[in-house]
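Structures are listed in the sections that come next.
Only the coordinates and a few stated rules stand behind these numbers; no lab work does. The shown structure was predicted, so the numbers you read here are calculated from the model rather than taken from an experiment.
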Structure I
Amino acid sequence: MERPVSVLISRDDFYHQRGYWVVANSLKNAGMEVILGGIQTPREIARTALQEDVDVIGYRIMQGAPRILVPLLLERMRELGIEDKPIVVGGIVPAKEEELIRGLGVKDVFHPFTPLSVLVERVKALGAGYRAGAVAGGKSRPLQ
């Protein structure tokens, strides 16, 4: 039996939690394995993604600045050799910052009121695509 797509869901603050839980539940109900990272720094997110061997990283940003947090996450992912894992960002992301983080490699940005069915479909497709590429490329990384 094939392992379900696994997604790490992390967030940047103690507030605005409802969307975090709704998204996590929706992904779980769609058959994905959801790892709840809770409130994590970019360094912690990268480390958890490596340890849990997730297929997708979901980062909910409400209080922080995506233009600062996403590059920090990408830098740590490169250091750990997991820069090929897809990242999606959700929350309040201004248009200029969305353009910037997409240019850095973020695969999708979900705003408030994005239909859950759209979010689930895109995350599942990203995870399956990542897994297919990782299997084909024979990637295996030791914990660091």
Structure II
Amino acid sequence: MTVTVPIITGPVLAVRESLRNFWLADSVLLGLLGGEKIYDTAPRSVIPPYVTFGSVTARQWLGGSQRGHEQNITITVWSRQISDRESLEIASRLSLISDGALLSMADYQLWPLQVLNLDCPQGTPQGLRQTVVVLRALTAPIART
């Protein structure tokens, strides 16, 4: 059975996997998180701090003879500390290593990542603090000959 990945979700999933692998290779980030705590959704049994992938907006683009996708990827850093310091330190490290990064992917070309913004909203009703980072990724399929 052949599974076909829809045209938009393919690059979204590829960028997520590439980002996760890139971040897991950073010992400073892992030290701030206390381990490999990067998830697709917030886990119930893991104690913060941790990072989750949030919403993503993907649009097709055309440029000359190339076409690809622009993605705005939301990353949330979760902390249970009273202040925002821990989540901001982790978000700062994510931003520092991600901005301008050239990640390798098997089926897509990725231009350097861009950090678009950082937001530190008020705490959640559960007493968690969060810092949200939005990344921009431009991808295009690699032509196979």
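By the measure Cα Rg over 2.2 N^0.38 Å, tell me the structure among I, II with the highest figure.
Biggest value here belongs to II.
A further question on this structure: The value 11.7, 34 for Rg and Dmax of the Cα atoms in Å, for residues 36-115 alone was derived from one model only; which of I, II is it?
I
Moving on. Figure out for me which of the structures I, II the number -15500 belongs to, where helix-only ellipticity at 222 nm (-39500 (n - 2.57) for each DSSP H run of 4 or more, over all residues; to 500) was derived from the coordinates.
I
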